[in-house]
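Student: Alright, structures below, take your time with them.
Where a number appears in this text, it was derived from the coordinates with a stated rule and is not lab data. Just so it is clear, the structure is predicted and the values come from calculations on it, not from any experiment. Cβ atoms are built from the backbone, for glycine too; each structure is taken alone.
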Structure P
Amino acid sequence: MKFINQPVGPLNNYSRCFFCLWFLAMAASVGWRNPDGPSYKEQIDAWHQTRINSLKSETGWLNLAGLFWLDNGKNSIGRGTDFAVSFPVADAPVDLGTLYLEKESVRFVPKAGASVSADGKPITEPLVIFTHNQKPVVLAHGSLRWFIIRRGSKYGVRLRDLDSPNLKEFQTIDRYPVDESWRVKARLETPTTPTTIPIIDVLGLTSQQPLAGTLVFERAGKTYRLDAVEEGDKLFILFGDPTNDHETYGAGRFLYADRPASTGATSENRLIILDFNQSINPPCAFTPYATCPIPPKQNKLAIAVTAGEKRYGEH
C-alpha cells in the first residue's frame, strides 16, 4: 500500500473524514499489521507455545494417570490393587478412604490417619466433593490429584499424577508450516429458534449441545459449512477432514473462535475469523483417560486442512 504515504494534497474536513474511514476499511480487509509488532508466524508460534505450556501444566492433559467409574454406594479408594478405585502404588499400598455415590453426589470419607487434603488443608471429616451444582473438589495425596467427573449417568474419578513420566517424555507437537491463507473469514448463520445438535463422545454417549450457529467459509472457490457450539465466551468447532487418515488425529481436531462482536441482522457484523493454524489435537491424542467428543457427520470437510497440529502419539 505504497500510495498511502504519497502526498494527497489539501483535504477539506469531509474528504479527510472519508479518507480515514477508507483507510480503516482497507486495513481491516487485509488484516492490520503493526510493522513494529510480531509477524503473523511469530504470533502463531507464541500461541502454540502457550498451548504447549497448558498441556504441561498441573491442569493439563499430559499428567492424567487414570479414570475410574464409580458404582452406586460404597467405593473403596487407595494405592494398590485391593481397592475399587485402585491408584498406582508408590512406596507401599495405602488405604485413603471411601467414596460414596448417592443421589447424584459423591462424598469422601477419609481413612483415619490418611494424608489426604483439599485446597492444601488436611481432610479429617467426611466431605462432599461433587454435586451437580458445584465445582468438583480436587483432593491430593503426594503427587496425586483427583476429582469427580460426570458423563451422562456415569460418575468417575479422574486421576492426575504430577510426577507422570508423560510430562518428562513430552517435547512438542508436530505442526504444518504456518500458512496465513488458512486464516479465513466465515459468516455465522445463527438459528432462528433455539436448536441443539447431537454430539457423541468416545464412550458412545450422546449429548444434545446448543447450536451457536453454522460457520460458512470459502476455500479455493468452494463453500464449506461447520456447525459450532458454545464453550464459555468462545465458539467451539469439532471437525474432521481427509488428513485424519494419515497425518492428523484420526477422530478429528478441535478449533476455537471468538464470537462475533454482534449478532445483528446484517451479515457484516456476523463475520468471524477461523484460523485453522490453531487447529489442535483433542485430549484423547495425549491420554487414554479422556472422554473426547467426536465431530458430527456434518462437520466432516471434503477439503484437506493442511494447517495446525499433526497427529501425536498412539492414542
Structure Q
Amino acid sequence: MIREQWSGGEWEVYCRRLLSMRYDSNIQFIPARDGGDGGLEAFRFDGVGYQCYVPEDAYSLESQTTSQKRKITKDIKRLCDDIEGTCRLLGDVRLHTWVLMTPEFDSRSLVEHAQKKKKDVSAILPRPKWLADDFKVLVITDEEFAPERARLVGQVETELHLDVPDPDETLWSFGEGNEIADRVTAKLSVVPSLASDPEWLTDYRDGMLRVYFRGQSQMERLKVEYPPLYAAVERRLKSVLNTLTMTISAMEKPGTEVIETLVRRLADGLKNDAPGLSNVLCEEIAWHAVSSWLIRCPLRFRRAA
C-alpha cells in the first residue's frame, strides 16, 4: 500500500494552527527547541495534553503502527519519569487526557495500546501530582478538526473546478516536447501489456502527456487565484512524490494498474486535504502529478521477465 507522508515539522505547524483556531487563548504551546517538550506539544487549561507525531517509516501499516505505539510509550514515560518537571510545566493543571495527533492510523491494536498505557499510568503509586483521576490516552487525526481544516485550506462555497483548454498535441510532438514523449514511451514500454500493443502504448502515452500539460495550467491558476488551496495541494504532492520512486522500485511488476491505483489514492488524499476542490479536479491534478513524476524522475520501471 502506498502511504502519504508529512514531514515532522510540517505536521507540527499544521496541528498547532488547527489547535489555535479551535482553542484560541485556552491552550498553551510548548517549544521543543530548549530541552525538548517533555512528552507534550501543548496543553489546554482544562486538562487535555497534545503530542503531534508523524511516523518517519510509515511505508506500511505495520511499521506505521509500531512507530506510533513506540511514540506513545516513550512520551508517556517522559511525563511519568520527570514528575517534578511535568508539574512545573503544567502548574495547577491536572491532565485527564493525553492525545496523540497523527496523520492517520489504521489498526485497532494502536487503540488497545493506548488503553494499556492508560492503565499503566493510572496504576502508578504514589499518584503523580499532575495526573487526574480519570486519565485516558487517545489517538486522533485531523479529521477531528474538520471545520478548522476547511477554514485553513480556504474552502470555497461550491466545489472548485478549473476548466482549462485541452493542450495542443504539438507541445509533445516537436523539439523538447518530442524528447519528453520519447522518455515517457521508454518508461511505459517495459510494461508487457503496453509493449505488445504499440497503438495502445501511443494512446496511453499521449493521455499521460495531455493531463500533464493540462495540469500545469490548472496548477498555475490555482496558485494565483486560490493560494490556500494551492498550498494544501503542494503539500500533498510533495509528500507523495518524495517517496514514490522508492515505492515503485520495490514493486516486481509495476504497470498501468499501479499508476491508476496511485492516481485514485492521491486524488482521495487531495480531496481530504483540500475539500474545496471538486472530485474531478482532484483526479485531474493527481494524473498531472503522476505524469510529471514519470517525465522527470530518473527511475525506469523494472522490466518484467
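Student: FRET efficiency 1/(1 + (r/R0)^6) of positions 68 and 284 (r between Cβ atoms, R0 = 25 Å, to 0.05) was computed and gave 0.15; which structure, P, Q, did it come from?
Tutor: Answer for the origin of the read-out: Q.
Student: If we compute distance in nm of label points 7 Å out along Cα→Cβ at positions 148 and 180 for structures P, Q, which one ends up with the highest value?
Tutor: The structure with the largest value is P.
Student: Sticking with this structure for a sec: Have a look at P, Q and say which one yields 14.8 for mean count of other Cβ atoms within 10 Å over residues 100-107, as calculated.
Tutor: Attributed to the structure labelled P.
Student: Out of P, Q, choose the structure whose coordinates give helix-only ellipticity at 222 nm (-39500 (n - 2.57) for each DSSP H run of 4 or more, over all residues; to 500) equal to -18500 when calculated.
Tutor: Q
Student: Out of P, Q, choose the structure whose coordinates give relative contact order in percent (Cα under 8 Å, 6 or more apart) equal to 18 when calculated.
Tutor: Q
Student: Where is mean projected area of the Cα convex hull in nm², for residues 52-163 alone largest, in which of P, Q?
Tutor: Comparing P, Q, the top value of mean projected area of the Cα convex hull in nm², for residues 52-163 alone belongs to Q.
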